[in-house]
1. Taking distance in nm of label points 7 Å out along Cα→Cβ at positions 123 and 203 as the criterion, which structure among 1, 2 has the greatest value?
2. With relative contact order in percent (Cα under 8 Å, 6 or more apart) coming out at 14, pick the structure among 1, 2 it was computed from.
3. Quick one: distance in nm of label points 7 Å out along Cα→Cβ at positions 195 and 267 came out at 1.6 when computed from one of 1, 2, so which one is it?
4. Which of 1, 2 yields -23500 for helix-only ellipticity at 222 nm (-39500 (n - 2.57) for each DSSP H run of 4 or more, over all residues; to 500), as computed?
5. Have a look at 1, 2 and say which one yields 11.9, 37 for Rg and Dmax of the Cα atoms in Å, for residues 211-290 alone, as calculated.
6. P(r) over Cα pairs in 10 Å bins from 0, in percent was computed and gave 5, 21, 30, 25, 9, 3, 3, 2, 1, 0, 0; which structure, 1, 2, did it come from?
Structure 1
Amino acid sequence: MKKGLWIFIFFSLFLCWQCKKNDDEPPPPQIDLNEGQNNWTKQIVAQRPTGDIPSDPYGSFCPVEVIPLFFSGDTITFFVNFYKTIPYLSVFISYQNAQSFFHKITFDGNILSCDQSDIFSFSLRKWNNTTYIGKALHYGTSWNWQPATFNATQIVALTKDTLFLLDNNSLKISYNGGQQWSIISSNFYHKIYKFGKEIWLTKDSNVYVLTNPYTTPQWISKLPHLITSLYKHDTLLLAGTEKGKIYVSTNGGTTWEKKFDGTSQYGQNQKMRIEQFIMLDGWNGFALLVPDGSLYYSSNYPSVLSLILRTTDGGTNWQVNYVTQLIKLKYFTRIGQKIIACGYQPAHPTISGIYFIATTTMGN
């Protein structure tokens, strides 16, 4: 009887000590998803699984990439690449102005590139060392895939029938929705840009325009650094380069004037680039400044993955409008008055959501 009483007293004291110990431990830190800023807000697409890549921290949630696929009216669709040992991708759709999303379909592999023309979507998917060319209807949720016989890197749809494609050593065109391809140029280009019915291209620090699909692209001009983004709005041309520089041209790209220099603000040794632009009119717009790795912005933001820059005077002046230490932003899109930025989320030990950021107030 006494032995049982002592055992009861011992366990009671142990439980009291354990409760006191837990009370003394600080609660886990709370993560502010909006990172102390309220002019852009993070919105969730879905949850992500835990990762299994050996280089990622054990037990962390897997890296993902959110890619704009299709928009029409209040409907928007995203691809999400899941970077795991066996990679896969999913299509998520919102019918309510990007307020809530539904999972529609999943495929093996990851998306390399996608584009939209009217009600049709086109994309390149890499799986098991093969590149597939895809065409879709129903907001990009119903796909037909065909293997490509070349190593394609980017697809652009001028119309549902006229498609452009880059591979490692040529620029190709199809006039029948991707059934057959012809070579326009055997030169290598870094990227194709579609501005309405115009096709522009960049290669290293050079700018080209395709005036006739039956001839090679016409050289326009050369910038001081490798071009990482290009944007055209009416007569305004914006070029982003390595070293985080922004150039403006108002004469069709013949001459350029530097308007922003990221390295002068964040260090000459900091590698960075302007990833993408979006302009709402001739005056107001945004740019994505993305470092290799991360950069020190301030004591509150010591490891920034992306900065959103804003202009209100047609690209003459740019100011930091938002910073994030959680997403390496790569893409802009727009649905109604909502501007969306999205991209790559690294593996994270506690953040399980798949997010994009959005503003309906022009970043104000």
Structure 2
Amino acid sequence: SVYILEILNTWAEKLSDQIRDENRESVIARLYETGISVYCHIGDSKKAKDCFNKLKDYIYAFGMEEYCSVLNKMAVVMMDKLKFEEAKHYLDESLEIQEKSERIRHEIAKIDKSSTSLLLAKTYSTVGQSYAFLRKSEAEDYFKLALKSMERNKYDYKITLSYLLQFYMDSNDEKKYEENAKRYFDDADSIKTRIDYILDQSKMDNPDVNYKYALLILVKGIYLFELEKLDEKIYKKLKKMVSGLRKNKSFSGHPLELIYKYLALIALEKGDVELADDYILDGRNSINETGSMIDLILACNDLTFYYKKDDGIAVEKSINKAKEIIKNDFEDFTDLLNVDNATFINRIGMKVNYMYC
């Protein structure tokens, strides 16, 4: 798809004179919008920005909501390059446009001013993510603002609630995590009942949550807050669930690399070393996506796992792999290339945080 897109980009300006005037700007704008989507998907922020800058010349061919959706996409690709301040720049523009539009809509339609469009609610959610990556408390405010506007849309509500839960986990706030986890898992308040919830969701044609992300919330929460509650009976149930889910065709791709990381760490804590080794390899083999962010997540997964396992050789190898990725694709963090291993481990954890760890 990238190859085809690059050919179309080459033709875009050449073909523009052959397209009827009333359609030309719209066709070219849509082409660059497609380019942004493709390059966002593969994590190529430079080409995504190039498409965005070209698209701005034809922005009058877009509606406001469409343009704001493009701004939100650009924010996501910047976050995938760990450029969180730059992501905020796109989100600030998107918010300014949408909030002005909302005020006008409320005045014209005489509707309840607490009513918010789904796009604006999703933008609040994305703003929350940008603050969460920066480990700023404003993240919680924006997530709650988004949730208030999503109460009638359960699937999107649960997605944003999962972002808030990961923020509480990254903040080590067990109390707020547990309060909100009960809502996320439809009042299930134990590891056992949450496993049952995930199994039920995995069998539904129209589930309330993506069961893979629910599983990530579960295993990450267990590792951080609930290891003492994981007795042998429940641990066996957890392993059995994972074995069963692996038979699903949909059980692949992101976020399995993180799910298996936490399963591996849990297995280490349970003294199940051979299974832990299998899980960390499963995490790497489950990923079919390409891109520098995924590669860096995998390297950091290995680093965390082997550091916990006290395998110095594997830790060294993981650090070298992470540094190679940073050198090639994360120019803002090249200062990490010349630090000692202890400093690298500490500082990379501050960069690759929140939903990336």
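1. Result for distance in nm of label points 7 Å out along Cα→Cβ at positions 123 and 203 over 1, 2: largest is 2.
2. 1
3. Source structure for this number: 2.
4. Derived from the structure labelled 2.
5. 2
6. Working: 1: 5, 21, 30, 25, 9, 3, 3, 2, 1, 0, 0; 2: 5, 21, 30, 26, 13, 4, 1, 0.
Going through each structure in turn, the value belongs to 1.
Since every read-out is calculated from the coordinates, none of them should be taken as a lab result. Because the structure is a prediction, the values reported are computed rather than measured. Cβ atoms are built from the backbone, for glycine too; each structure is taken alone.
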